[in-house]
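Q: So, here's a batch of structures to check.
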Structure 1
Amino acid sequence: MRVSERFICLGKAVAFAAAVAWLFYRSIAGMAVVAVAWPMFCYLDQRAKTRERQQRLRDQFKECIRVVTGSVQAGYSVENAFAEAEKELVQLLGGQADFCRELHCINQQIRLNVPIEQLLEQLANRSGVEEIFSFGQVFGYAKRNGSDFVRILRDTAERIGEKAELEWEIHTLVAAKQLEQKIMNVIPLAILLFIDCTSPEFLQMMYEGMFGRVCMTICLLVYAGAYLLSARIVDIQV
C-alpha cells in the first residue's frame, strides 16, 4: 500500500474510533480502539484492491489467450503468438494496463529462451490468479507431450469466460443481500445514537463504573463479531 492509502485508512480508523469512544464509552480513552481499527482498515482495503486487480488480470489474461489462440491458428509459433498478443493488447488496453506490463516482461524473457510455462508459473505466484496457474501447468504438460495447443488455448478461454459469467450472476443475486448487510451493520449504532439523543439518562449507568464499562465492551465485541460474520456470509467466492 502507498503512504497516501495508509493515511486514508488512518482517517477511517480515527473516525471509527471516535464513534466508538462516544457511543460506547463516552470517554477519550475509547480512542485506543484506533490501534486495532487502523490495521483492520488497511487489511480490508488491501484485500479489496487485491481482488479488484486480480479480476482485471483475469479478464485481460482471457483476452491474451484469445489473441494467442488466433495467432497459433494462423501459423505462428507459441512464442511469436505471445509477442503478437502484446501488440494487440497494448492497442486495446493501453501500455500501462496490468497484464500488458506483465506480458512485456514475459516476452523479454522469452527472447532469452526462458520457458513460457516457467514465466506463467512466476506470474501466477505473483498475482494469485488461479486461472493463470492452472493454464501454466496444462501448457507445460501439453508442451512436453506434444498435445494440441489450439484446443488447450480455446478450452482455457472458454473456462475463464464461464467462470466470469458465473461470478457476475452470483454478484447480481447477492447484491441486494450485501446492501441489507450494510444497512443492518449501521442500525445498532443508529439505535444507540437515537437513545442517547432522546433519553440520555437511560444509558447513563452504562458509562459509569466498572460494570457499565465491561458491559459496553462486551456489546462492542459482539457487534464486531456480528459485523465480521455478516461480511463473511455475503462474501461468496467461486
Structure 2
Amino acid sequence: MNASEIMTRTIVTVTRGTPIREAIRLMLNHKISGLPVVDATGKVEGILTEGDLLRRSEIATEQRRWPWLDFLLGTGRAAAEYVRTHGRSCEQLMSRDVISVAPETSLAEIVELMERRRIKRLPVIENGVLVGIVSRPDLLAAVARALDSPQSPADGDDAIRERVLAELAKVDWASRSGLKITVVDGIVAFDGVILDEHERGALRVAAENVPGVKGIIDRLVWVEPVSGTVLEAGDHDSSTSEPPAR
C-alpha cells in the first residue's frame, strides 16, 4: 500500500496570515493536531502543529531561560523564542522545515519517517501541490481494514499446518530444527524446545492468525541457553485456547 491509498484528501489548511486564534479553533473543531500552511497556489510553505502552541505567554508556559546561556549564544535565540511564545499569526509560529511524501510513497517508508522524525502527520505533495495528508489515524484505519478483511479458511489440518510453517519460514526467531507442529481437528500443538520464552508467545500468534485454527496446545520446553535452566511445559499454561474472533 502507498500514501495515495490511505491519505485524507479533504484537507484543512491555513495561510501565513491566518491568526493563531483561528488556527486553534480549526484544530479543535476538526479534531486534528496539525495544519499545513499553504499559499494561493496550494504550495506548502510550512506546518503548524499543537507542539508549536504549547509554549505560550497566555498560559504562562514559556520556557525558562538561563542568563548565562544568552551570554554564550547571544540574544538572537531569545528573540526568536519570544516571537514563538507571543506571535499571533501562523507565519510567526509555523515550522518551515516541512517533511513530506509523494502519493506513491509506501506505508513502510511513511512509518519509518514518522518514527525517525517523531512526527504525527505527513503532507502528500504531487507536482509541488498539496493533495493529501497521511496521519497516524489514517494508518490505524488501514490496519483496521486489513484486520476486517475476510481470509479464506485453510482446507483441513494439513493445510493449516502448512500455513503455520509458511509463516515461520518468513521469520528468523523460530528454531525449526527443535520444533514439532501437529494439527488435529483444527487444534495446533507445539512440541519441542525453545531458547527464549518470547518465542512461546510468538508461536502462538503465528498459529492464531491462520484461519481455521480452533485452539492451541503448548507443550514446549524452554531451555535457558546461558544457565541451562529448563522450564517444562507443565510449568507453563499449556491448555487449549480459542484464537481471537475473526
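What follows is calculated from the coordinates using simple rules that are stated; it is not laboratory data. The structure displayed is predicted, hence computed values, not measured ones.
Q: helix-only ellipticity at 222 nm (-39500 (n - 2.57) for each DSSP H run of 4 or more, over all residues; to 500) was computed and gave -28500; which structure, 1, 2, did it come from?
A: Details: 1: -28500; 2: -10000.
Computed on structure 1.
Q: Also, I was wondering about something else. Among the shown structures 1, 2, from which was the value 20.9 of mean projected area of the Cα convex hull in nm² calculated?
A: Numbers: 1: 16.8; 2: 20.9.
Answer by label: 2.
Q: Match the computed value 13.5, 43 of Rg and Dmax of the Cα atoms in Å, for residues 60-171 alone to one of the structures 1, 2, and report its label. Can you show the working numbers first?
A: Values: 1: 13.5, 43; 2: 24.0, 76.
The read-out was computed on structure 1.
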